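Take a look at the structures below.
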Structure P
């Protein structure tokens, strides 16, 4: 696990691949009115972008976005299709939570949509409890929060 600049590869490549894949399920998600997940959101001091690498190749990544002094939002989690089924999503979620703690956050929030029940199951198994729609995400059907 390592943090990388959110405005350069591999972060930009992983985010673009995630947006392309999820857009097949919901339509474009990076539209006006949707919650932001920009390189600026994922930049220090309040944000971060974490990647997992295998043999020097980034195979998974995700970002942290500051919501307020106590809470961050985990955004744009993605595992390359060829790397799926090996528990990397869980490892990535743990790495993002560790980074959130390092940045001083007490709470992590996230969301996912109805076409991604596997993501919701991952989040619930990791201790995220359902909360209300905290970010007005029109594509989400589950919003979760976890004390860090």
Structure Q
């Protein structure tokens, strides 16, 4: 049975005890383990640092949730993850070649609504054979990497 890799929006749903997410979580047998990767945890922490909520207790509660619930389930980025990342990037480039060899990578990816963090997250899921749980569309990644298993427990 496959495991699941949580994207940032699914960690947020778990933290706020979203009924849809919790219902799906409760339906899964224990061997369908939930994983997170450092990229996602970095996105969560960045969000806590750069957004403007005025409630420091809310930020502290989110950090506590990460510390208490997520850190035991981190799937590290390995040196081998570079191969999955490169494979995804190559497929995007071949499907959507830039007009010039001098094109800025992030600018080119942005034209197709691709976030480089999403490429890394997808690379971890692909490399490990995990189902990526996300509420993000990731249309370009999904089209270019059809073998990437993606699900959404928030709809």
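Each reported figure results from applying straightforward, stated rules to the coordinates on display, with no laboratory input. The shown structure was predicted, so the numbers you read here are calculated from the model rather than taken from an experiment. Cβ atoms are built from the backbone, for glycine too; each structure is taken alone.
Structure notes:
- Read-out FRET efficiency 1/(1 + (r/R0)^6) of positions 30 and 94 (r between Cβ atoms, R0 = 30 Å, to 0.05), computed value 0.70, structure in P, Q: P
- When relative contact order in percent (Cα under 8 Å, 6 or more apart) is calculated for each of the structures P, Q, the largest result comes from Q.
- Structure responsible for -15500, with helix-only ellipticity at 222 nm (-39500 (n - 2.57) for each DSSP H run of 4 or more, over all residues; to 500) calculated and labels P, Q on offer: Q
- Structure responsible for 1.6, with distance in nm of label points 7 Å out along Cα→Cβ at positions 102 and 126 calculated and labels P, Q on offer: P
- Look at Cα Rg over 2.2 N^0.38 Å for each of P, Q: the largest one is in Q.
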